[in-house]
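Okay, got some structures for you below.
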Structure I
Amino acid sequence: MTDEASGEPSGIDTTVPHSARIWNYWLGGRDNYEVDRVAGDRLAETSPDVVRVARASRAFTARSVGYLARTAGVRQFLDIGAGLPTAENTHETAQRIEPTARVLYVDKDPLVIAHARARLVSGPKGSADYLRADLRDPGRILDEAARTMDLSRPVALILSNVLGHVGDYRQARSIVRRLMAGLPPGSHLSLNDGTGVVRPESRRAARQYAATGAVPYHLRTPRQIAGFFDGLELVPPGVVSCPRWNPDPPPDGEPARELDVFGGVGRKS
């Protein structure tokens, strides 16, 4: 159901900043409102790295999906908390390497699902499906995934900058364990989330973001992020700042700069 005046799904509040829309704005997308742009600009004033963090997260996810499709041979991708479409969406990256790749995007936000259905079109040999569901309901996600995927074959679970919205760390770890437990050996986890260890202004920006009325985002330490991979075999170089995870060769030969977003890829034996 959509609102006839705006063309957006009904129930969308355009008076309060929204994390997916702010993120879309930082990534150069057009699916955002003035309230999101104002909040995004204020956060960038507090923490000038915040836009770089958003883009580094997106680039990390694209590189990890590329690794999973090309090197690990994964053909199925479960992308939870995918956010609004921008560039280098999971199915685009995977299907560029393997046209038969299947992707299930999951998000609880009706706006995200509406835009995904309208704009994320699969190649003819693969598939891109969409599920409106909450990250906190891993059982339902796995049940629904089984309708479009073969869960006897490896799946790549993508969790990109989404677990920060789960305030309780133990609950966040439990969600990851439950999801990975439902996937077969040979499956992988690609995960990244925000930290506040590189620059102190990242923590100030997180507090300022929570004060806007949007759903709070909880920063975690690199050690906590590494804890999501317990029981998995980490792909080198392990859990690192995202720009340093298997980066493309820099043109100037200098190592990639650390940012307050850490991630890694792990394999289930």
Structure II
Amino acid sequence: MRITVSAQDATRQLIVLAVDDEPHGLSELVHCLDSNHQVSRVLEAVDASEALRRIIASDDPELRMRKERGLPPVDAVFADIQMPGLSGMEMSKVLSALSPPPLLVFVTGHADEAVNAFELGAIDYVLKPCKQNRLDRAIQRVVEKLQSAPSLDAPPGGAAPVKNDDEVIPVELAGTTKLIQRSSVRWVEAQGDYARLFTTDGSHLVRIPLAQLEERWEKAGFVRIHRSFLVALGLITELRMGQGGYQVVIGNEEKVLPVSRRHTRELKDRLVGSSRNS
């Protein structure tokens, strides 16, 4: 993943993501995007899987700040359609589930996919080879669409924006990308710099440290019970004393996990608070 940052001025405001598996096509697309006076930052991805990781599971401070403000991580995604692994069409379905989603522009050599692209919510369809004047018109459409949308920073009456908070985590295995919804995760186990997500249909290894998931998922009801475990609070059915200390039971004896002494008090407080709210 490379990032191009343009010289800042008052007119440069868009953060965009360019996605293309062909190096020449990606380089050409990035050059045209960066040459537009309204684009401040261009992020690059060589396929749809990398693009989703960048958007959904990014550590980038600026992108995370945008999410916290109720904005999409990037303003727009400019993507090819035919790519190995996930196609641009499949990627667009995942993007449309985000709240709010980034705008989507397809930049492709396949003229016969335009109808499907617009049905999926693309705001423009640019044919390769990429030409500056044509891409400038697509960027202008992005700007006009953003300007016509209700403000997410200052909604009417000061109310917080409504967001679909169910994060999607892309998991790769043997060249296949599987999309795991956070709501399906029951507990998480640390494995070095990785984390193993235990869901209703198995387990999935992702390259995300447990501490990062703890921070990201705290407001979604996940609680740290041990240096190695993060658990969905609502799935804990019992807190009990075992031979080595406290333990939690997940579901109907589905799993018993240890609770470390340093996390016991916080866990009890969270459980009590959850019970009162219920």
Structure III
Amino acid sequence: MVEKFADVSNWQWKAGWTNADYIYWLRKLRDKYNIKSTAVLFSDGLWKQPHRNDQTADSYQLFKSFSCYHFLRETSPTEQAKVFVSALKEFGADKSTVVACDAELALPHLTARINEFNDYVYNAGYHHIYVYSSASFFNYNNNGIQTGKLHHNPKLWIASIGTIVKPKGCHAWQFTWTANVLGQDVDMSYDYIGELSHGANNDTPTYIKDGKLFKTKPKSMNVYKDKELKEKRKVKLGHDSKVYGKIVTVGKVTRIKTKIGYISGNTDYIGKVE
């Protein structure tokens, strides 16, 4: 089932508001648009959004879920990632939290910048990663977002306004920025896989279902002699190793049978290249 969620920032917090005021607005938003959660701006460049903790706590109180995102600026992506991770830890966001890199500025070498940012976030333990941008940025040009070169196989949250057609390849689609409640405009998105609408509580492992070429995510990944992953081989695969293989279903999970043995099909550890 496709759900809706809203993304919120300091622009959705009026001067003088209390948590009670914001929760009242959030309830009105939920009731009008049937949203299931919110994605909260935690940081922007090297700046931490001042209402992030209240907005996140209020989202959790109302929806039992939330997600968090960072607006990528031109300064060092690693330094920005440090600010973002620091903000996540200050709130106490656990490692199941869904996080997103908002890369909507036309920066040089944008894919490399996103990768540098996401590498730090991933290595800090946050593996449920999305990349957000306008549909026109996913153009595979040098200064656009080359999805095939993105590290850690992030899911795509794509903004495409004024169209009734779902953007190709997206996992979430921002379809409007003019939803409005009590005079407050707010962005709204469709969630096609349930992670952004069910946020921090959704830590159920997902598994590769198709493909023939895959790329590993951990620094070191075990290879097994058997599809039950009980007997390890001495060989290990390093980060970003590419392997060809065949999907093998074992109960409710999948493995990938390669020339050197079996590896887990858990998407925390492996991503599909093609």
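Where a number appears in this text, it was derived from the coordinates with a stated rule and is not lab data. This one's a predicted model, so the numbers in the text were calculated from it and none came from an experiment.
With respect to percent of Cα pairs over 33 Å apart, the largest value across structures I, II, III is given by II.
Consider the structures I, II, III: one of them gives -11500 for helix-only ellipticity at 222 nm (-39500 (n - 2.57) for each DSSP H run of 4 or more, over all residues; to 500) as calculated from the coordinates. Say which. Working shown, then result.
Values: I: -11500; II: -9500; III: -7000.
This value belongs to structure I.
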